[in-house]
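These notes open a run of structures that come right after.
Values quoted throughout were computed directly from the atomic coordinates according to the rules given, and no laboratory measurement underlies them. Note that the coordinates shown come from a computational prediction; the quantities given were computed from them, not determined experimentally. Cβ atoms are built from the backbone, for glycine too; each structure is taken alone.
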Structure 1
Amino acid sequence: MVNSLCPNPSSALSTTPILEFKEISLTYDLKGHCTTVLDRVSLAVERSQFVALVGPSGCGKTSLLRMVSGLLPIQQGTVSFDGEPITKPLRNVGIAFQNPVLLPWRNTLQNVLLPLEIVQPHKSQMRRKRAAYQQSAHDLLQTVGLEGFQHHYPWQLSGGMKQRVSLCRALIHQPEILLLDEPFGALDAFTREDMWSMLQALWLRTQCTALLVTHDLREALFLSDVVYVMSARPSQILLELTVNLPRPRTMEMTFTDEFHHLFNELRRHIHH
């Protein structure tokens, strides 16, 4: 479990960004009408940092995540991982979406282990390291409060429990980058707040680099080291906000003057 005295991972970051977006532009041709979504967007993500992207719907937040995964071709500009341009899908990325998409014929443990059966070098080592891999899955499930649910099937789990399984699956192969596209958007407010603390615990434990897309400003502030505010399309970066709140963060912090000051700063730029 997470040590309550665990320092903020961003306090000892490398000076070289693990992810860098340079002058990214994106245009869609919809029935002969060209729509510019991203207009020369540039930002950097440091190693082991938690970064959130907020902004109005359709401003290209998810498109930036898809570029990192290598699933969306880059029209103009460069997206780099460890200084090298991304030109194909990366293997060291974990992804969690709003819909957890668990395989209904596999139980919780089997769903979590799925990436290890697909991604090399784990795929070729599965038979030899199965016991160790299963232990890693058990440890992740224990961290998110799902100990004892290893043999339950998706239809036996609540929405919040399914999303916890999805996050464990995204992290089981120890990715360097975790991409989160509104992972809690379909959950009720009480469950969503519980998930914030759970995700923070996972991130503090794994020390991966996380990139979160969300419409929830409180969620962005609770989880992130840095929040980027994006404008309506053609989208540009309006604000880079550093969140200097201590970790691990608690729900009580969301009622402090400092948290409200940061929240109002985000709202002011989004409405502007």
Structure 2
Amino acid sequence: MKVVLLAGGYGTRISEESQFKPKPMIEIGGKPIIWHIMKGYSYYGFNEFVICAGYKQHVIKEWFADYFLHNSDITFDFTNGRNDMIIHDQHCEPWKVTVVDTGLNTMTGGRIKRIQPYIGNEPFLMTYGDGVCDVDISKLVEFHKNNGKIATLTAVIQEQAKGVLDVGGDNAVRSFREKSANDGALINAGFMVLEPAIFNYLEDDSTVFEQKPLRSLAEQGELMSYTHHGYWQCMDTKREMDTLEKLWNSGKAPWKVWD
């Protein structure tokens, strides 16, 4: 089963970094966040990826082009007037990565539609290139298969951002406490499983996957939710990037399920 990664947006809310590179290529612990996401999938045996690129897509292609070189022990031998390169040892993952230029201004649904030729008539995994999670992908896929629907998304509880007030009818505050996970609502965290029938719901480059396609699936009873009670975090802002970096440097990154 292939893994589709959406990595083509502008990342305007984290422009401090995204002005130089696509948001999925912003580094956490010296590696792009998309690498962290791929490592998670690879841990569960999913090693074939299709990346939907767009904004500064050349950065993604160049990084993967150099990845083998940067993760290998190499001798460069010029003694015979040639540039002989001898690979001694390499430390790369067993990945097959297809990077597709899905357009600069294409919406999420349009990007998925464009990579249909690389997927074929088979189910696939899909997520966003800016969020890490410790969801058990194997259990997610099993849940999807058992329900037999077109789409399954991973739902997580989004915590409230502020303190919680209990306000009476007279506008008097009865109690105040700090936020907790129980105060939040379930949101779409990505990490989806999709049947090839999903392409029938995608029209053109202007299709926003999270709008009409998902609404239509929900109305038809073809959209399932796999509730994840573990860790999930997107990286929309510099503050969130710094939080992820701090967790990684502490050696306690919750999304690091691999050794």
**Fill in**
Comparing 1, 2 on Rg/Rh (Cα atoms, Kirkwood Rh), the highest sits with 2
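For the read-out helix-only ellipticity at 222 nm (-39500 (n - 2.57) for each DSSP H run of 4 or more, over all residues; to 500), a value of -7500 was computed from one structure; give its label from 1, 2. Don't skip to the answer; put the middle values down first.
Working: 1: -10500; 2: -7500.
Derived from the structure labelled 2.
Comparing distance in nm of label points 7 Å out along Cα→Cβ at positions 61 and 229 across 1, 2, which is largest? Write out the running numbers ahead of the final one.
Numbers: 1: 1.4; 2: 4.6.
Max of distance in nm of label points 7 Å out along Cα→Cβ at positions 61 and 229: 2.
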